[in-house]
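Have a look at these structures, which come just after this line.
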Structure P
Amino acid sequence: MLFVTLMSYKSHLTRQQIDEASQRRARWSYPPGLELIAEYWVQGSPQVITIVEAEEIGPVLAANYTWADVFDINTHPALTVNDGLQALQMTGVIKRRGRRPKALAAAMRAAGK
């Protein structure tokens with residue numbers, strides 16, 4: 001399963017603490033059980049966005065706990081566009097009829113599906 005984590009520096013941190021946390025983050029390795037798909041460092045908030053794949057939530061929680069001292073952390077399960085559409089079709093929320101809308105077809109092509 002995919003998980004997206006949004007991490008924002010805690011508001012009380014000093015510039016030095018943020019610099020130290022950034023250096024610590026650059027040296028850090030993901031724990032076993034997590035496959036890193038992408039990590040982005042963003043100017044603005046959140047400062048770090050990660051996408052990981054894991055069989056279960058435990059390794060995700062362990063990774064988040066490592067950073068709870070410097071980041072406010074929000075983690076969300078996620079699906080690819082195709083997986084999400086397939087899940088919606090399987091549950092009957094949407095029905096597949098004819099051609100896809102142009103915007104959806106373009107998004108799926110961009111995702112390599």
Structure Q
Amino acid sequence: MYRLFLLLLVLLICLATLALGGPWWVPAVGALVCAGLLPVWRRAGFYFPFLAAVMVWGCYAGYLHLMSEGRLGDRLAVTFGVPTGWVLVVLTALFGGITAGLGGLFGSSLRIALQGGKR
């Protein structure tokens with residue numbers, strides 16, 4: 001049950017970050033705090049924030065790619081050396097997911113270490 005709360009909280013944090021124009025690292029800090037407060041395992045502390053951030057960042061990057069009719073993504077794809085703008089959308093989603101997932105993993109690991117238990 002706590003994993004669902006973790007997923008929803010990180011989804012809301014990612015959406016709020018995009019809506020308010022916050023920096024890219026805010027979902028990692030939010031995942032750290034949420035996974036530190038909720039009693040989740042280390043794997044769930046990584047996978048659920050990762051999934052939430054991949055969904056949000058992927059949808060937002062895809063939306064931006066579609067709204068610019070592919071021009072922005074394709075120009076940046078040439079700059080970064082990837083074949084198309086859609087590959088860049090996928091890479092953006094994975095980077096956002098890894099960032100939030102590592103924040104959640106750190107938060108759950110820190111909570112477990114401070115409690116002195118093995119989980």
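Laid out as a table, the results:
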item	result
Winner on Kirkwood radius over Cα pairs in Å, for residues 24-71 alone once structures P, Q are ranked, highest first	Q
Origin of the value 2.5, where distance in nm of label points 7 Å out along Cα→Cβ at positions 64 and 80 was derived from one of P, Q	P
Of the structures P, Q, the one that -28500 was derived from, the read-out being helix-only ellipticity at 222 nm (-39500 (n - 2.57) for each DSSP H run of 4 or more, over all residues; to 500)	Q
Given 13.0 for mean count of other Cβ atoms within 10 Å over residues 32-39, calculated: source structure among P, Q	P
Distance in nm of label points 7 Å out along Cα→Cβ at positions 16 and 88 - highest-scoring structure of P, Q	P
Top of P, Q by volume of the Cα convex hull per residue in Å³, largest first	P
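Quick note: the coordinates plus some simple rules give every number you see, no bench work behind them. The shown structure was predicted, so the numbers you read here are calculated from the model rather than taken from an experiment. Cβ atoms are built from the backbone, for glycine too; each structure is taken alone.
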